[in-house]
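A short reminder: the numbers here are calculations on the coordinates, not readings from a lab. Given the structure is predicted, the values throughout are model-derived calculations rather than measurements. Cβ atoms are built from the backbone, for glycine too; each structure is taken alone.
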Structure P
Amino acid sequence: MAASSGQPDCALLNVHAYPGQCRNATTASATTRNHKKIEVSLCPAPPPLPSKLYVHCPELRLTVLPRVISAVEDLFLLRVAVDCRPDASSWPEDSDYFIYRAGGGGTESPSLQRLARLHPFFHDDDVGVLGRGANYTVAVLMGTGTPVYDLHILHSENPTEWIYHMVSVTEPPRRFPLLIPENCGRLLYHETSTIISIGGEAGTMGWVDLWHGILLCDVLRDEPTLRGVPMPIPLELVCCDNGQGTELGCPIPFRGIAFVKLGCGDTPHDCLKLVHLAPKASLLPAVDNETGSLNFQMHDWTIITYTNTAMTSSWNRKDWHRDCWLRASDFTVDTQVNSDLLQSGLLGSSSGQGLQNLLVSHPATAISSASASGKGVVYLMARKKYRHPELWALALDTRKKKLLGVAEFGTERQPGPPVAMYFPSSIAKYIKPDTDTDTGV
């Protein structure tokens, strides 16, 4: 798929950076804890093409790929393993964490700042970043195995001091409105999948379990507390198999969430936007020779999107409003996009496959609320086979019921658990318009 001219309003930021140098107007530099120079550059591209991040550290051997772990507005939080073991494994204490800022509207120079180290060390799913104009806040929420959580906060005004709070859930989500079968017990406890930044005067952030719910915290208050917001129940998973339900694993391949400012869909208010992917697939009997893994046959898939403007702990208010429920067969595919699908190998020309047979996962919603063209757009990742390293991104317009495009996203260079592969980000609109786009490296 060819890239359009101009900077995109929304970018699909590949979470794994590319080792190497790609200097342009986005380049910023800093030093690691060992006083080694590190240089970061961003090559933006219009979705569904990936926007790539390059990390250049000539005095270090990066055996673990640097990773973007949070992105909001013109900021992202980057983890770089600077003290790696020979087997390319990495522990949190091996890493330095950096805040990259694109520079507001292209009027300021990009910057890169290393964060003071926090003890005990945190994991990627614990930490998020909140933009506050010219400043920012980094917040870490860690479970303790009790109803009390550890909250660590760092403000850019004092970047060497972490502030510690013990916080509890003062407003838990209400009980589920139906009986949860034992197989779906994963719905009954919180395990953070991703983090959202809402902002406002209180600096609200949310630690999201895409199955269970959201823990909202006003991180700028003197005495922060937690309050719970439930997630929509995946009824097709809870009620299947004669009410026994199915075992729920990691939710990231099936759900994505974003906070969208200035309204989304037909809603004129700031809101949460959730996209749920419901695949209908069967396990094939043999291990695939190419991937060495099990494989699945996709028969159909459904996209369901919700919005939530109230963000309360109640089920009775029906805060989550369903915007769309669309099967793969509901989307039209024009001749050029269909040709792209065939050339990619995602669809076989002689097999009679259609869009419903694509092996898709990792849904995400566009966050370009200021643009009418971005409203209702959902992104999916597709593979030729389960665990195949080649990734393709699809852009779907749920309003027009149309597949907008397909683009090669890259090759999975660091396989592992089903973690997030990309972040829809608004960072591109803060970059100077003449910045070089992706080099294709």
Structure Q
Amino acid sequence: MSRVILENVKRESIIGIRYMLSTHPQNYSLKNNIVEIRSRQQKTIKFQNNNMPIEKIIERIIKIKNHKKQVEWILENFVKSDRNSISIEIDIPEMATKIITNYDKIFQKIDKKEEMAETPVADVLAAAFREILLECGVPEKNPWPSEKRFALCLTHDVDELKKTYQYLTRTIHYIKQRKLRRAVRNFISAVPDKLLDKNPYWTFDQIEEIEKQYNVRSTFFFLKETAKVRPFAPETWKHYGRRYNWNEPKIKEKIQQLNRNGWEIGLHGSYESYKSLKLLSTEKKELEQVTQNKVVGIRQHNLNLLIPDTWELQRDAGFVYDMSLGFKGGRYIGFRGGVCFPFYPVKGLLEIPTTIMDISINQGYRLRDFEKILETVSYFGGVCNILWHHTVFSEEYHSWDRIYEKIIEKAIEMDAWICNGRDLTKWWNENRTRVTGG
């Protein structure tokens, strides 16, 4: 067996190297600044640095709408090859590392933010790198079960279990949209809901029925909110409406029933827990007492994430994966971090970035926009991780539940593996740890 030797690899580029090799299940070794990979031929790859600003390269990539042509542009402009060696005029591993670890700073410098959000720019670089490895005789294997083209991960954040302040806030929302009939209907519905003990936000049975139709199971992230509510600070009022007790009989039985029937129960870390090991550990332990199972996954409430501190705290609290890397508030859909693959931001913790959030519908995104994201993820063979809050399956969110179904149907049509966070993490860790260093 021959080998491919990667020269001039900077030590700080190791994240990029491991990430790029994550879909190449070959053994590799790292010594000093040289990486050796098993292949069918002997070849040397030399990385250079032409000092071209990373923002300029990203701007050029996102200007090209076709992902295949984006990869071809990199290969045509920065790669030179002869019989025994390949010279790459940009340090692809270092650039991928910078995109993954400094994404937010780079994102702020890019004018076309929507285009960048919807382009997994680190994956474009990785795809070019994989083309080079294929030329060197390093075989590639599909990373997903049964050779599926990509993965669709289904998740739900359980923020509140009863409709409270939303009788007011949703009414204001409808008035702003000049939907007066909906505003009146929402406001006056508080009376019959209270009298008849009706709870529009108890939608678990509906979600279960939808997912049973497609023989899939999702992850439910349950919240234990403890953030302070200040009477003269309206932005904190929502914390009150999001307080519920996991040990209340009806709630406890539902959590246990979901767990018994194959759905995953994860922790929706409370608003302040992203910076507190004590809160993360306590919430995890209490949820495990309810489920009688180990809780391995977390998504921070409000996608609160202090990089890399939160990831280190999550790992130290015993979590195996996180899903907090995503665009807040649904302003954008796509790939915060520039990737559609899981990766290890710190040793011992897998990050599965959140790709699409239901609230983006309020920002004007529609089903066709979500399908384009699926097409992008399918091209690169990564993961589309969707977050559909359980509340949006209620009648007041007209057709949002149907959009969720349509995404599942489209993914099945495109030959995706439909999974939850626990199953994805188990598969990835068992099949990728030896090449990613996770």
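A value of -1000 was derived for helix-only ellipticity at 222 nm (-39500 (n - 2.57) for each DSSP H run of 4 or more, over all residues; to 500); which structure in P, Q was it taken from? Intermediate results must be reported in sequence, preceding the final value.
Numbers: P: -1000; Q: -12500.
Working through the options, I get structure P.
Using FRET efficiency 1/(1 + (r/R0)^6) of positions 120 and 400 (r between Cβ atoms, R0 = 25 Å, to 0.05) for the comparison, can you identify which of P, Q gives the largest number? Can you show the working numbers first?
Details: P: 0.00; Q: 0.50.
Largest value of FRET efficiency 1/(1 + (r/R0)^6) of positions 120 and 400 (r between Cβ atoms, R0 = 25 Å, to 0.05): Q.
Given a computed value of 22.2 for mean count of other Cβ atoms within 10 Å over residues 64-71, which structure among P, Q does it belong to? Walk me through the intermediate numbers first.
Working: P: 22.2; Q: 14.8.
Source structure for this number: P.
So relative contact order in percent (Cα under 8 Å, 6 or more apart), computed for just one structure, reads 19; which one of P, Q is that? Mind showing how you got there, number by number?
Details: P: 16; Q: 19.
Derived from the structure labelled Q.
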